[in-house]
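There are structures below to look over.
Values quoted throughout were computed directly from the atomic coordinates according to the rules given, and no laboratory measurement underlies them. In this text the structure is predicted, and so the values were computed from the model without any measurement. Cβ atoms are built from the backbone, for glycine too; each structure is taken alone.
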Structure P
Amino acid sequence: MKLFGYFRFTFLILFIQATSCQNSNTETMSYNKLNSEEERVIINKGTERPFVGIYTDHKESGVYLCKQCDQPLFTSNDKFESSCGWPSFDDQIEGAVKMIPDADGHRTEIVCSNCGGHLGHIFYGEGLTEKDARYCVNSISLNFTPASEAEKNVAYFAAGCFWGVEYYFQKTKGVISATSGYMGGTKEKPTYEDVSMGRSGHAETVKVVYDPTLTDFEALCRLFFEIHDFTQKNRQGPDVGTQYRSVIFYTDSHQKSVAEALMLLLKEKGYKVTTELEAAKKFWEAEGYHQEYYFKKGGVPYCHIKREVF
């Protein structure tokens with residue numbers, strides 16, 4: 001079991017000095033200045049001593065970034081205790097880390113996909129987590145940004161059973177995390193039994209935290225409409241009840257206006273839209289066994305199929 005196996009953070013990935021560190025329109029990148037020890041590890045592919053790095057036993061929620069260029073690499077959600085002496089992660093932010101054969105001819109080196117800075121090595125088959133991968137990273141190769149309390153880049157969608165909704169959002173570029181939970185009811189601290197029996201008024205909901213440099217609310221909203229049948233009221237396939245209703249829980253006026261515009265567009269296309277718009281309320285995270293359900297169990301959603309509607 002990962003140390004943070006089902007702990008879901010609520011934060012916005014922050015790019016510190018992003019505009020000065022990355023510019024796709026120039027051939028020469030400007031990176032952060034490194035001291036001699038940082039250069040030894042990051043540039044010359046050295047290794048810091050075990051159990052001395054500041055992030056080895058670090059447990060704060062947030063994002064780990066490349067020290068040289070500030071590209072987000074890992075989230076605290078994927079950090080776990082391996083007792084190896086270096087920070088360990090069992091997954092990366094999509095596309096953030098590149099794997100190359102190590103000079104020793106045996107191991108696999110991991111580097112930042114943006115600047116090529118040395119991070120450490122990756123190992124498989126150790127059985128330490130369900131994902132069975134260990135990104136072994138030098139603390140000195142990393143910076144850390146704590147989780148934001150503002151939650152500016154968060155969206156909440158209800159579209160039937162949250163297993164399938166979570167599955168599709170997890171596979172989407174720019175999505176940092178997708179967490180199954182409950183929203184829209186009246187009961188405090190609802191359980192799955194409360195919700196599934198229709199006793200709490202909540203809808204099975206997925207909380208989506210996303211990187212605004214890679215996607216936006218409209219793109220996520222379009223995906224929402226494409227992965228479920230929004231013409232069905234209070235049901236989705238074999239799942240029947242208000243807990244399976246189609247809802248977009250908007251967090252601000254912008255999200256509401258985007259959702260309204262897309263719903264109008266669908267109606268103009270001839271669809272009967274039953275999706276409801278509600279202001280976001282308290283999100284209650286679902287029990288651990290509901291998180292990453294299809295990843296852990298295998299298979300694909302039984303009542304969610306992606307198709308084009310726009």
Structure Q
Amino acid sequence: MNTKQMEYILELAQVLNFNRAAENLFISQPTLTYQIKLVEKEIGFDIFERSGKGAALTPAGAQFVGTLRSIYNQLFAAIEQGQNFSAKYKESISITLPIRSAIYFLPQVIAQFSRSFPEVSIVANFDWKDGQNAFLKGEHDVTFAMEYTLKRVPDIICHHLFDSKIYLITEKNDPLTKKPLVLPSDLKGRTLMVGGGSPPMLRALQQRMIQEIHVDYFNSPDHDTTLTNVAAHRGVCLAPGFLNDHNGEFAWLNFDSEVIIPCGVYTHKNDQRESLRAFIKLLQHFYLDQPNFKV
């Protein structure tokens with residue numbers, strides 16, 4: 001199956017009419033019918049049911065088209081990236097991270113780095129879980145990580161960036177926003193959301209609040225769900241500062257805790273490119289100069 005055939009299938013799945021799909025694709029209706037039949041013969045099942053009224057997806061076809069649409073979009077994104085790269089760049093550095101603000105100074109670093117290395121492209125990937133696995137397979141050059149997570153992985157190098165403090169996330173109109181420093185005792189009578197993939201040091205702090213301050217709590221599966229619950233007036237949460245996206249929707253309050261989470265970026269030990277070393281050095285330089293950055 002080629003890209004043209006993929007395009008034909010997706011267009012027909014959208015309009016469910018052979019004549020209309022052929023018109024939209026600027027081909028003849030017999031050509032479209034023939035190409036669809038070729039694909040169905042190749043894959044071994046019918047994608048469409050034909051009728052006098054048009055076409056309908058078979059159950060197998062509906063499943064197939066859903067996956068095909070994702071593959072098609074990824075394929076053309078890859079083609080566009082390749083075209084951009086070949087036109088301007090000789091080299092690339094790919095970095096994977098959970099959200100843009102996890103490496104708060106990344107935009108400034110890219111801007112300054114590009115002035116010294118205009119022929120090198122910095123490509124950011126935000127599919128962090130799969131991205132970290134891809135990094136470990138050698139498919140990415142750099143990954144952001146809480147340092148405890150990759151401590152025992154061989155053949156990679158840790159470049160420390162900052163120690164992420166723990167903050168209390170509340171709604172912007174919460175009375176606690178008036179305090180310069182929130183104390184654990186201030187959580188009494190509150191509901192604390194816990195879980196959500198919290199690192200061990202944060203889970204320990206959450207449990208201490210539950211046991212010592214006797215706060216109410218409930219489990220939240222992930223950070224995005226937690227923020228949704230904060231917005232829905234269901235509670236507050238403790239979170240590492242590197243997750244602050246700085247969009248102003250929530251208040252991130254200084255919390256009286258000694259817990260810190262060392263964070264850095266990792267590179268492969270065998271990747272000794274001058275451009276990569278310069279990129280990492282520049283990242284570290286920004287955090288060294290501004291240790292109290294906005295997290």
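A value of 21 for relative contact order in percent (Cα under 8 Å, 6 or more apart), calculated from one of P, Q, originates in structure Q.
Between structures P, Q, the calculation of mean count of other Cβ atoms within 10 Å over residues 154-161 yields its largest number for P.
Here distance in nm of label points 7 Å out along Cα→Cβ at positions 66 and 178 was derived from just one of the structures P, Q, and that gives 5.1; the source is Q.
Looking across P, Q, the calculation of distance in nm of label points 7 Å out along Cα→Cβ at positions 74 and 266 that yields 3.9 traces back to P.
Assuming 5.9 is distance in nm of label points 7 Å out along Cα→Cβ at positions 34 and 226 as calculated from a single structure, say which of P, Q it is. Comparing all candidates, it corresponds to Q.
From P, Q, which structure was helix-only ellipticity at 222 nm (-39500 (n - 2.57) for each DSSP H run of 4 or more, over all residues; to 500) = -13000 calculated on?
Values: P: -5000; Q: -13000.
For helix-only ellipticity at 222 nm (-39500 (n - 2.57) for each DSSP H run of 4 or more, over all residues; to 500), the value -13000 is produced by structure Q.
Once distance in nm of label points 7 Å out along Cα→Cβ at positions 194 and 210 is computed for every structure in P, Q, the highest value turns out to be that of P.
So if we calculate mean projected area of the Cα convex hull in nm² for every structure here (P, Q), which label has the highest result? Largest one: structure Q.
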